[in-house]
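The next part holds the structures, each set out as C-alpha cells.
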Structure P
C-alpha cells in the first residue's frame, strides 16, 4: 500500500521469499505474521511449519532487516501467555534493530 508518500506492506501467512522481500523493500511499516516464539518450536512438525509455511520468531527479524523496513508490527500469533508474547518480541528484536510492535485488535500505528 502506498499513500501520502508512505509504504505499508502486509504479509500474509508466509515465510521469507523473494516476493515478500521485494514488497517490503524499504517499507515504512511491515505487518508480518509471527506465529510462534522460539520456545514454542519444540517438535519436528513445528520446525517444519516455521521453516516452510508461516514465519516465526526465528526468521521475522531477519526478514525485516533484509528488507530495510522502518517499523515492524507482528500479527497472527498462536494463542500464548503475555510473557511468551513479550519473549517473542524480544526474539524478533534480536535480529531487527527497528521498533517491534505486537499487533492487537484495533491497533493504530502512526507513520
Structure Q
C-alpha cells in the first residue's frame, strides 16, 4: 500500500524535520518529477495544455488539501502548476508532505482535469 492511501497526520509540536536516510526513503516512493530541495521542501511542476485545465487541477488540489488538513503552496500559470510542500511547524519535511505529494500525483494520473 502506497503513501497515497495514508492520511496526512500532523507533526507533533516540536517535531524535527526529516533528514538523511529517512528523507531519502520517503522521497524514493514518489515519482521522479518530485524533487527534494535542500532537504527542506518538495517541489513538482505539472504541465497542462491550457489555463482552464491548470486551474481545475489547482481547485482539485485545494479540495484535497482541505480534506487532508495539509496545505501546499500553489503557483498557477498558463499551462502549468507548481506545487511546493513542507511543514511549517518543523521548518522542513515530514511524512505528511510525502503523503500529500503522493495524493496529488494520483489526482493527476487519475485524469482529474481531463474531464473538462
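Nothing in this text is a laboratory measurement; each read-out follows from the coordinates by a stated rule. Quick caveat: nothing in here was measured; it's all calculated off a predicted structure.
With relative contact order in percent (Cα under 8 Å, 6 or more apart) coming out at 38, pick the structure among P, Q it was computed from.
Corresponding structure: Q.
Given that Cα extents along the principal axes in Å, for residues 18-65 alone, derived from a single structure, equals 39, 21, 18, which label among P, Q identifies that structure?
Q
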